[in-house]
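No value in this document is a laboratory result; all are computed from the given coordinates. Quick caveat, the model's predicted, so the values are computed rather than measured. Cβ atoms are built from the backbone, for glycine too; each structure is taken alone.
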Structure I
Amino acid sequence: MKNISSFFKTDLATAHSENQNQDCAEVIEYPHGIVLIIVDGAGGMSGGREAAEFVIQSIKNQLVSKEAFSNPLIWYNILCQIDHQLYVHPLAGETTAVVVAINEEFVCGASVGDSSAFLLQDNNDIELTAQQWHKPLLGSGIAVPTAYGPSPLSGILLLATDGLTKYAPPASIREIVLNNDVEQVANQLIESVRYPSGNLPDDVTVIVCQKV
C-alpha cells in the first residue's frame, strides 16, 4: 500500500527576527491524510512560544478517525478545547493557529488569529481563512475558531504566519509559489521579506503543499 505522504510534496521553513522564534509549524501524517499546522505565539506577553508549542503537541496527540478527518467541525472543536486548556495553563500565553487537514480529494480545517491558509491556483486563489476572527486568540478562553471546507484540493496550498503575508505583496507570493518547485519554495518566501540588512520584519513561518 502506498504511504500517504507519497501523495503530497511539502516544504516547511521558519526564521526568527529576534532571539526566540514565537512561530511553530508541523506536518503530521495520518493513515488517511496529512495535517498541516502553523501557529504564531502572541508577542507583547509572556508564554507565546509555550502556547505555540502546546497547540502543536495537542494536535499531534489527537486520534482522528478517517470518517472525522474531513469534517471541519472536528478541527473547530479541537481548537476550542485547546483554547480552554491554554487559558488555565500555568506558563502558556496566547497564539494564532491554522490547522489544515488534507486527503487525496479534499481540504478542510479551522483557524483563529492572523495566520493564513490559501489555495493558489492558475486562475483563481482561495483564501481558506478569509472569514476567521483575528482576536481573541487561543489561550484567551473566549477564542472563536472558524471552520472551513471541505473544499476540493486543487492547486498549491500555502500556510503562512503574518510575518510573510503582512510584508510580501500577494502578487510576489503567488509568483514565487507558482513558478518554483514546491519543495524549494518555503525558504524563498522567507527571503522575499528579508531586509537588505539581513534582518526580518517579524518571525516568518511557511508551509507549502501540493498533491503529486
Structure II
Amino acid sequence: MAWSLVIPVKGLAVAKSRLGGPVQSGLALAFVQDTVASALATCGVGRVIVVTDDEAVRAAVSALGAMVRPDVRPGGLNEAVRSGGSYALGIAGPHGVAALPSDLPALRPGQLQAALIAATRHHRSFVPDASGTGTTLLTAREGVLDPRYGAGSAAEHAQAGAVPLDGDWPGLRRDVDTIEDLLAAHALGLGSATDIVLATTSLLCRSTQ
C-alpha cells in the first residue's frame, strides 16, 4: 500500500511559543523540515502533503519534494487534516491516508514504516504520543480521516473507533512543545535541520543548568 501523509503546519510566527526566545520560529521550521524529510524517506509513503499558509514553510518543504496545499478553511488543525486528506483522495482515489504533526524532529523512517505496516490491519488507527494523551499518527486504510485533535485526542480517537497501535517507535511518539520535550527528542537523536539550528544557540545548555 502506498500511503499519502498529511502534515498540517500553522504559521511559524505563532508556532512553538512555549519554547520561547528568538529561536522559536527557526526551530519550528527545522522541526517541519526534519519531519517532512523523514516522511518522504519512508518506504511505503507515496506522497507527503503539507497544508499551510506560511510562505517559508511552503518554500522549505517544496524543496524537499513535498506537495503543498493552502490552509484556507476555518476549523484549525482538524479541518486542515480533512482538507489534505480530501486532496489525497482526489488524486489517487480510496487508499491509505495518514496524518502526522509537524513537530517530530526525532522521527525515523523505519519507525514510521513499521507503524504504517501495523496500520494496514485496521480500518482506522492511531499512535499515542509519549504522554499517552495526544496523537502523533492517525491513519485511515481507505483514506477517510476523522481527526479529533485537541486536548485528550488519544481518548477522542479511540472513542471514535480508531485502534491504538503499540510499538517501539520513540521518535514517532515524541512531538515537541516544551524544552523538556526537546531534551527528550535530543536524547533520541535529532534530524539535521534541528541540529543545525540548535548548534547556533545555547538553548539546551541553558535548560540543563
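Computing distance in nm of label points 7 Å out along Cα→Cβ at positions 11 and 67 gives 2.7 for which of I, II? This value belongs to structure II.
Each of the structures I, II was assessed by relative contact order in percent (Cα under 8 Å, 6 or more apart); the largest value belongs to I.
Given a value of 2.2 for distance in nm of label points 7 Å out along Cα→Cβ at positions 75 and 107, point me to the structure among I, II it was derived from. Spell out each step's value before the answer.
Numbers: I: 0.9; II: 2.2.
So the calculation was done on II.
Which of I, II yields -12500 for helix-only ellipticity at 222 nm (-39500 (n - 2.57) for each DSSP H run of 4 or more, over all residues; to 500), as computed? The correct label is II. Comparing distance in nm of label points 7 Å out along Cα→Cβ at positions 51 and 195 across structures I, II, the highest figure comes from II.
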